[in-house]
Every structure is written in C-alpha cells, then in structure tokens.
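None of the figures in this text is laboratory data; all of them are computed from the coordinates on show. Note that the structure is predicted; figures quoted are calculated from it, not measured. Cβ atoms are built from the backbone, for glycine too; each structure is taken alone.
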Structure 1
Amino acid sequence: MAIHFHDERNKYSYTTRNADEYWVDTMRDLLSGEFIQQAADIGCGGGIYSKALCELGIPNVLGIDYSISMLEGAKENCRKYPQIKFMQGNATALELESDQLDLILERALIHHFSDLNSCFTEAYRVLKPGGTFVLQDRTLQNVFQGGNEEHIRGWFFACYPHLIDKEVKRRFNSRDVNISLEEAGFEVVKELTILEKRQVYKDKNQLLNDIRKRTGRSILHELSDVELDKLINFISARLPDQKSIIEKDYWTIWKAIKR
C-alpha cells in the first residue's frame, strides 16, 4: 500500500534528519554568484531542505507541500528558522504571482507526477526571468545501483524484485527530464550525479529500527509488515554487528535557468 502523505501518523516521517553537508556544499557551488532573495522548496515534506536553503544564506524561503500533515511536521521541525514560511500548494497550480521567485528547489518530487510538463511549466511561470530551477530525483540508473553497506536501498530490490516494477513506473530517465525542461522554456546548464549521505547510524540495529518505521522511505509502504520483517532480516544478514553505518543514496541533480 502506497504511503498516505495526508495521514497524521506520517507527519514526522520526513523530519528526522538533516541535509548532508556534501549536499549543502554542492548547492553552494551550483548557486555560486547568484543573487537569491526569494526561494521556494516545493514538495518540502518535513522541511529538511528548507532549512538547508537557509544555511546557504537565503533570507526568505517558502516551503510548499500539498499535505497539511507534512506541513505541520515541517513547521515544528523549522520552528527556529523565522525566515521560513509555509503554505499548502500543488506544484502544478501554485497560488503565487508570476515572476516572483529567484530559486525553486524540487527535491524528490517529480517521481510523484506522471506528467512533467505541467510541473515544469508552473515552475517557469513563478520564477523571475533568469531565475534558477534546481531539480533532484532518482533516475532509473540511480535506483538500480547494487546494494552494499552504504547503499542500503539497493538491497530492497534484491530482496523484492517486484518493487522494481513500482520504481520503473514512477522514475524518469535523464533524457526525458531534459526534454521536458527545455519544452517548458528552461535552459539546462548542469546535470550531475551525487552520492548523498542520508544518515549515520551507530550500528545496524539503529538502521534496522529506522527501516521498520519506514522513515522517509515511501517505497517501503508498498510492503506488508510481514514482508518488511523479511527485508529487515535480509539486510541484517549482510551487515556487520558492531560497526557504524553511513547510509548513502544516489541522486541526479539538474540546474536549469529561466530564459
């Protein structure tokens, strides 16, 4: 059963970690020299990356999500960041004026859409001329990297090959993303693949408990509790008992400019 983002029980699912310093450094390099006063984190979830945008020195950040429950968790998570405001909204129909934003971040969002054009066209509308659109999501190539002690996610598909069909249906390849961005009017100026640190666990039990809670892993909501237990045992057998674990995920990032 897919994750229900409006469920009150899931409102803290995307609030329990901080953005990787490597991610922040990558964004700093991507945005170097740009004047950014107004930014939006669209599909902000629990506000993890809204906070990270503030760490980059951006003075006004708007976190937008379609889920009221997620926004409630985000407001609590970002309560020490007065420069962040939140609003409910749909990425394809934002209640914002045109030519308003200097930067839009859409991280881990586009795989929720079957049609990229409506999402990208709306981002184009609300960005100022010359504004920057940063996308981050997993391509199929990212998703199907093999599992190991860092890339835990790869073991999900080794244990349950049927999850591959779920991923194929919701992931785009790089070519499709680039074409859709250009059709919306953007100029793609950068594309890169990163291995982003997700979390550091003191031992495998801490990781396995996190997996049991399905924290921040929407794909695990496709598994029953019994199936999830089997996955946990599958992963446990492949990890050392007394060793900290640095979990990382593969992502693709695109930087595009509104022409």
Structure 2
Amino acid sequence: MLPHSELLQLKRWNTPTIYNGWEQITKRDPAADGFNLEEVRDFMPQMGPMVGYAVTVVVEPSNKAHREANANAWNEYRRYVASIPGPKIVCVQDLDKPRTIGSFWGEVNSNMHRALGCVGTIVDGAIRDVDEMNNAGFKALARRMCVGHAHVHPVRWNCEVEVFGRKVNPGDLIHADKHGFLVIEPEAQPQILEASRFMDANECQTVIPAARGSAGLSSDEVLANLAAAGAQFGKNARAKFQREGEW
C-alpha cells in the first residue's frame, strides 16, 4: 500500500488529472478499462476528491431471504472491513439495479463505516440521510437517493463487484470526485503519484501557457504557438514514459 503521505498528495488533484498520469503507466486500455462507464452522481462535491482502497460488498435490498440465510452477515462483513488497512472506499454492487428498492447507506451505517476507517462509498444504488452522511464526513457517489432501507443485508463481500459498468476488486486504489471515479490496478499504484505530478506540470509548462498567452497575437501566431507547445508536450511525455501524452 502507498504511504499515507502519498495518498494525501493524490487528494490534491481532481480525478481527471490523476487519470492523465494513470494513462501513461497503465498496461490497460485507457479508453475503457479504468473509469466508470455509466453516469454517477457525487452527492458531496464540497468534500473534494476521495482516495482509498476498495473494500467490496454485494447487496439486494428487495430480497429478504438473505437475512434469513445468514443472520450473522453484518458482523462477519464488518469484521472483514475492519481487517483491511485504511483509508478505505466501500464499493457496493446493488443486485436490484436498475430498480432502486432500498439503501445500504444512511446515518447509522455511514458512522459505523467511518469508525472502521472508511472515507466514503461508491454504490451502484441509493443513499439516504444525505445531511447526516455529510455530518459524518462520509462521501458518497451513487445513482440516486431514496427513503427506505428495505431488506438491505450483506449478500457477499471481499469479492469482485461491478459498479457503474466498472469492475472493482478488493485492494484496488480508487480516486473519485464529481467527475466520476478511477480504479487504479495494483501494478500502477507505485508510479501513480509521480506520473500524475509529471503530467500536471507538463501541461502547466507547455500547452496551458501557450493558450493563455495569446492576447494581442495574430491567429497565425496563436496557431504556431499551440502547435509548438503541443509538440513539446508530447516530446516530454515520450521522454518520460515512452508513450504519447494527450490532453
């Protein structure tokens, strides 16, 4: 796991900036293999980005049989969450999708998970008690809000889940904000901070000043400056990562 100091630095950038670094170092397809493929809503954008390691759980609030099948599931699930070092983001797959029958999250569950070292959740379902979740400092990316919890009960946990079209495995590093979320595979995690920092600086030293310094220049001069800056941006990325940078 990354040092906590590196996780804090990753929180200083938005998720698209982290993506710009990740696409330079991942062996996966950066067009489809890292971020949510379906629309997701950040219900606490004022909290800024959240960063943490995935713990996973599957629920089906419409089905009361799960409670009868394993009455001790909540205790077993919470023991699993407690056993993983933090910070943690709880990734919840709701089997009722596309319906929304009940919410796994509310005031009580958010405070309990906060006590277990979790900083927030990505749930492919609903949340409730949004003001109380804010008060607990527990960030949520979800599909919608709802009133009740129905028969919500952990079905299985510590397993691969799918949320908003993206597969998430326990231990994946997640960066999330109002834009969506990025799942960073274990192989890319040691380089993600350096790569993100480099690509952010690369933009700030090339294409952004070329665009913002266009006042008083002719169209031909602006186009020439943009072309030169873009070429330098790509050259810098290739020298660092042997890959073509894009912005």
For which of the structures 1, 2 does the calculation of semi-axes √(5λ) of the Cα gyration tensor in Å return 31, 20, 18?
-> 1
Structures 1, 2 compared on distance in nm of label points 7 Å out along Cα→Cβ at positions 108 and 212: the greatest is 2
Relative contact order in percent (Cα under 8 Å, 6 or more apart), calculated, reads 28; among 1, 2 the input was structure 2
Answer label among 1, 2 for the case where P(r) over Cα pairs in 5 Å bins from 0, in percent, for residues 36-187 alone, calculated from the coordinates, equals 2, 11, 21, 26, 23, 13, 4, 1, 0 = 2
1, 2: which one has volume of the Cα convex hull per residue in Å³, for residues 52-91 alone, as calculated, at 65?
-> 1
